[in-house]
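What follows is a set of structures for review.
Derivation of every value follows stated rules applied to the coordinates shown; laboratory data play no part. Quick caveat, the model's predicted, so the values are computed rather than measured. Cβ atoms are built from the backbone, for glycine too; each structure is taken alone.
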Structure 1
Amino acid sequence: MSVSLLARKLEKKIGISTLSLIENGEVQAALFQFRVGIGSIKTHELFPEGVFKIIPTANVNTHIDLINCKYELNQLKLLSTRSIEEKITSLNADKIGFLFYILQSSDIVYTTQKKTDLQVFSGEIETVEELLELLEGKSVYE
């Protein structure tokens, strides 16, 4: 086998620009490209576990063109672990911690807030604005 044929096979596996990415200090991008090239990235690494419980079974559909999947790709991107992590790290940690305290707490002081928060997350209350209207003017002890 010639050197150029081996070089093309290697490029196909690791990606043409993987070495350039490393040279430019973009090690994470290079590692990702390399892992894609060798087929080591699994979908369970890209999405939280619970997503797979509600997504239809994967199947081949030769009647669908990837170009026509823009909306679905954008929605799946929002569900990816990376997007969720980026979103969470952009939030106020103290407020998130407090909200999770309410959700996980058995403290009677937060009974009303816990009930309405759970209604928001389950879809019974459709918007946060609706939640805030329900809580407006109520004491935490009601």
Structure 2
Amino acid sequence: MNLDKLKNWFDSPEAEKAMDEWLEEKERKDIIKNARYQKFEIWCELESFDELMQRLKKEHDVTYRHNCYKKGYMPNPNNKLSFVFDYVFENQSSIIDTTVEDYVFSTDMRFFKGYHFVKVFGQGVIYSVYKDKEQFLQV
């Protein structure tokens, strides 16, 4: 497809319809995500966040990492831990805290409920959680 065809397509009604559909789908997903975040905030007020983190730590233990490697892929957070990271990174401000660890690669760190949540960006992403300056969990 050459550049003129592409420009013509963007000016067409089909492109406008496709963009409208995409925006509607994105808005629908944002509504669902925000509702989940609100439920999680209520849950955090009523339940123990520390117990949740302990459970997530058990779910991402050495056996979990070895099973990931056996299947031929790098360990990554399960859906629950991914949700917690998404929530924290969407709702908390980025911080610089040199007491946790100094990384060579680009990092983003957030603090929530006594835990430092860290993403280290390199050829992939390493997800780490620190509590009291000690590494609590890493995937």
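Structural remarks
- At a computed 61 (percent of Cα pairs over 23 Å apart), which of 1, 2: 1
- Among 1, 2, structure where FRET efficiency 1/(1 + (r/R0)^6) of positions 35 and 91 (r between Cβ atoms, R0 = 35 Å, to 0.05) as derived comes to 1.00: 2
- If mean count of other Cβ atoms within 10 Å over residues 83-90 is computed and equals 17.0, the structure in 1, 2: 2
- Highest-scoring label, criterion being distance in nm of label points 7 Å out along Cα→Cβ at positions 51 and 75, among 1, 2: 2
- Value 4.9, calculated as mean projected area of the Cα convex hull in nm², for residues 67-122 alone, assigned to which of 1, 2: 2
- With distance in nm of label points 7 Å out along Cα→Cβ at positions 59 and 131 derived as 3.6, matching label from 1, 2: 1
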